[in-house]
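Please treat every number below as a calculation from the coordinates, not as lab data. Everything quoted here is computed from the prediction, not taken from an experiment. Cβ atoms are built from the backbone, for glycine too; each structure is taken alone.
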Structure I
Amino acid sequence: MKKIIALLIAIVLVLSLLLVGCNTQKENKSENVRLVEVTHSVFYAPQYVAIELGFFEKNGIKIELINGGGADKCMTALLSNQADIAFMGPEASVYVYNQGKENYVVNFAQLTQRDGSFIVGREKNDNFKIEDMKGKTILGGRKGGMPLMTLEYVLKQHGLTPGVDVNVRTDIQFDMMAGAFASGEADFTTLFEPLASNFEKEGKGYIVGSLGKEAGYIPYTCYSTTLSNINKKPELIQNFTNAIYEGMLWVQNHSAEEVAKAILPQFPDSDIKLLTQVVQRYKDQDTWKPDLILGKDGYIKLIDIIKTAGVLEQGAPYDKIFTDKFAKYSMRKIK
């Protein structure tokens, strides 16, 4: 009888261990998401906080981060199924929708609400004005891209006509601009951080102005995916959005130094002091507002900028380019 009881106890123990193992395996199971980003920059600090502090893992996601090197390349990766989610300017979604694609691209969460690039010149100028670029050459990036269109918008706001008062070069790809400027091309360029600050540190150029401050609110970078993914994988998109929002709240509630320490693994060659300075610079210009919704007013302004640049004659319906259901759920659920 004792042997039977002992055997039963042993069986119960084995079954318990198996159940625990199955549950643990289920809990630890995470879905791989290929996220292609337009560039790798401190400008996207909340995203890197979400990666480094485990907010994605908490939501059952394992991120495979890919540097796309430009919105056009990000869109190509998304449409060719080389990426699941693309992080880029929402203007790219407008272009695709206007091409009449059935499986168009939908934005579901906004991360940044300003341009994140800084004007870098060859000489230090603490009293720089946009008008100082009259008669000069600036590297503007790819035609149709947000960095170039925002730059042209700012120039026009200050009475300077691109191609007439300022030579805005569009022949150098976005991810090649830093190298071109370092090799002696142009009088000015626009760079994201930490590239701009590293240039200053190395004596290759000087930050003289901020396009983010000059241009004001613009829904600059958003997360997007194909309509088919929105319909087939709503739970995954929601979990992704939750993780991003947690990252945004964390950045808002912590100091620049704490944010810099959290994202340092993403920028291993950066000095922590310089990284803190860069994060503070972005904080000071109100880059990250914990609001994932691409507002209709912001979208209208975006379309106006694109039209002013001569890239589009008409926009696309707001409710086709952006869905707010995931953002609203995250902002309601996570405090």
Structure II
Amino acid sequence: MEEAVGAIFSQGQRSIKIPVPVYIRASASIAGTKEGQGPFGDQFDVVGKDDRFGCETWEEAESTLQKEALALAIGKSGISKEEIRYLLAGDLLGQSIASTFGLGSFQIPLVGMYGACSTCGLAISMATVMIAGGMAEHAACVTSSHFASAEKEFRYPLGYGNQRPLSASWTVTGSGAFILSSVKSENDRAMIDGLTIGKIVDFGLKDSMNMGACMAPAACDTIYQHLTDFGRSPSDYDRIITGDLGSVGQKALWDMMREKGMDISKVHMDCGMEIYDRSQDAHAGGSGCGCCAVVLSAYILKQLEEGKWKRVLFVPTGALLSKTSFNEGQSIPGIAHGVELVSCK
């Protein structure tokens, strides 16, 4: 029996072919003020009037982002919270406190996730496996980040006023929530067709102000493995979408993929490069757990929902560091998880 199950799910060296339909029933995106001024400002479900969202601390504000995003996604789905078997959530703060304090009131069994800025892809992947394996009919995924809380966690408090190099990215203030289901409906936004779980890739880079370069090798590894495992080429996808490599990481990714004999430049899109425009002084682009999550909900799923795109490979990227590892001189490993999304049209 175990061999039969493995034969159904396993695809190539590291990927998973989803044997039964798993749908993204509904989603929601809540963004901060800077994000609301960017190219997707009119597509987010909610844009905050200020980045504290009525709270006293930045961490409480991030918890509020998650709470409101999940409530909105559940409301859109037509599924009650009691019907949601598992909740998979994570953030960038120590002990994932944005998720802990933001989602406790829902009283849904919680699976804490951490993949740095790749957490959205990790949560969706694990929820998909649970549903496809018959362990749940409905599951929810939530991730978030906040510029101010992340700066305090990983770099310097805002009051320090440090200068940022052009290679630095801007942590997105935002939260994305997704309701996954095995039950087809008329309003499904997309279907999940395959997964490629990332592995840790470490090129020995140590610059926390150049996260794109740190994450690009992992993105290359996962994208190449996904295409190899499924026997596809970049042209088989309308878009291959990374999470937050930014302008520096994108160039590195393209170069590394070309070294492997694949050119993804014509179909590649990076959420971090798209969420802000050049006038917003975000330097290399956006980053954070909330970056690809809000872009997925507000923009990517919309293109699939409307049939403008038929198939995309969504690859959130994460830099696996902490302030402890950084201060001790450790390198910054990267990881990336691939989620293949297809249109239900």
Structure III
Amino acid sequence: MNKKQITALALYSGGLDSTLACRVVAEQGIKVVAVKFVTPFFGYDLLLRKEDYIRTTKEKFGIDVLLKDVTVPYLELLKKPAHGFGKYFNPCIDCKIFLLSEAKKMMPEIGASFLVTGEVVGQRPMSQRRDTLRVIERDSGCEGILVRPLCAKNLEQTQAERDGLIDRDQLHAFSGRTRTQQMKLADQFGITDYPSPAGGCILADPILSARIQEYYKKNKRIVPADILLLMVGRQFRLPSGGWLVVGRDEKQNDKIEALRQPDDWLLQPSVIPGPTAILRHSRNPEELEIAAALVARYAKKSALVQGAAIINAERRGTVHQMEALALDDSIFQPWLKN
């Protein structure tokens, strides 16, 4: 078979390993199409600059990449992952299985003959042990069609290799947690601008993952809009049950405003600098006054006149202007969530 007719579908994180895996396969004359799956926990902001990301990835690394949002099924997975969680709320093994399963579904559309990942034996203690790699391959239904170019020579030969779709001799035998071999290979490819190997999944963040885990414990119905709001700003659970999120800086203020839903109250200081806030799931009118007082608490103190601030609260086109005194810290500390 002419290798120019062979297509591989690569799972792409944007990190060094997945970038190298794509390039190693492409060096054999194989067409590589990369897919970057996104959820609220990894890569979601890319949906706002999709075309720019696709263009930049092609220019920097010579990789054709697709973005695919898998938020809804991924949120379902988090309810009860078959292989459990890592140190926090991170279902690393089930995440790999899920993403490979999704990629396998795409193969006919892409015309791909096999799948590619940047995994390396022994690099991560939970999801990249030799036995775990076999479990991931098996449970995703990808046995024989999953090629791991960076560590292929440390693993059994795949069907794709046996069928001559890809030359095993041109693949690698990387292993362990050190990135020395990857960095050398990156130099050979002329790849210099790549992110550090630190993990980028929010579900492995000790604070944010705890918020998400608590939400899952308290809610049977998981709402994507709520998940997104959980990951920004100061979080308050008010005494009557309302949920208030207050921005920490201008960037968070913009994000919070973009995340508002039709029934949310949007609160902002009228004149002085201060935070943007969203009040969600509020059924008590008094909570709006409490929310305004919390916004006043985090407004710029030097701009307050006699300790008070004018706060605009808007919902469905209706604006309320309230004069609010900053709420004392001792009152709201029990409402503040990590």
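Computing mean count of other Cβ atoms within 10 Å over residues 38-45 for each of I, II, III, which one ends up highest? Show your work: numbers first, answer last.
Details: I: 25.2; II: 17.0; III: 19.6.
Sorting by mean count of other Cβ atoms within 10 Å over residues 38-45 in descending order puts I first.
Computing semi-axes √(5λ) of the Cα gyration tensor in Å gives 47, 20, 17 for which of I, II, III?
Numbers: I: 43, 24, 16; II: 27, 25, 18; III: 47, 20, 17.
Structure of origin is III.
Compute distance in nm of label points 7 Å out along Cα→Cβ at positions 46 and 262 for each of I, II, III and report the one that scores greatest. Write down the numbers at each step before the final one.
Values: I: 1.1; II: 3.8; III: 3.2.
Going through I, II, III one by one, distance in nm of label points 7 Å out along Cα→Cβ at positions 46 and 262 peaks for structure II.
So FRET efficiency 1/(1 + (r/R0)^6) of positions 30 and 230 (r between Cβ atoms, R0 = 35 Å, to 0.05), computed for just one structure, reads 0.30; which one of I, II, III is that? Before the final figure, lay out the partial values.
Working: I: 0.95; II: 0.55; III: 0.30.
The read-out was computed on structure III.
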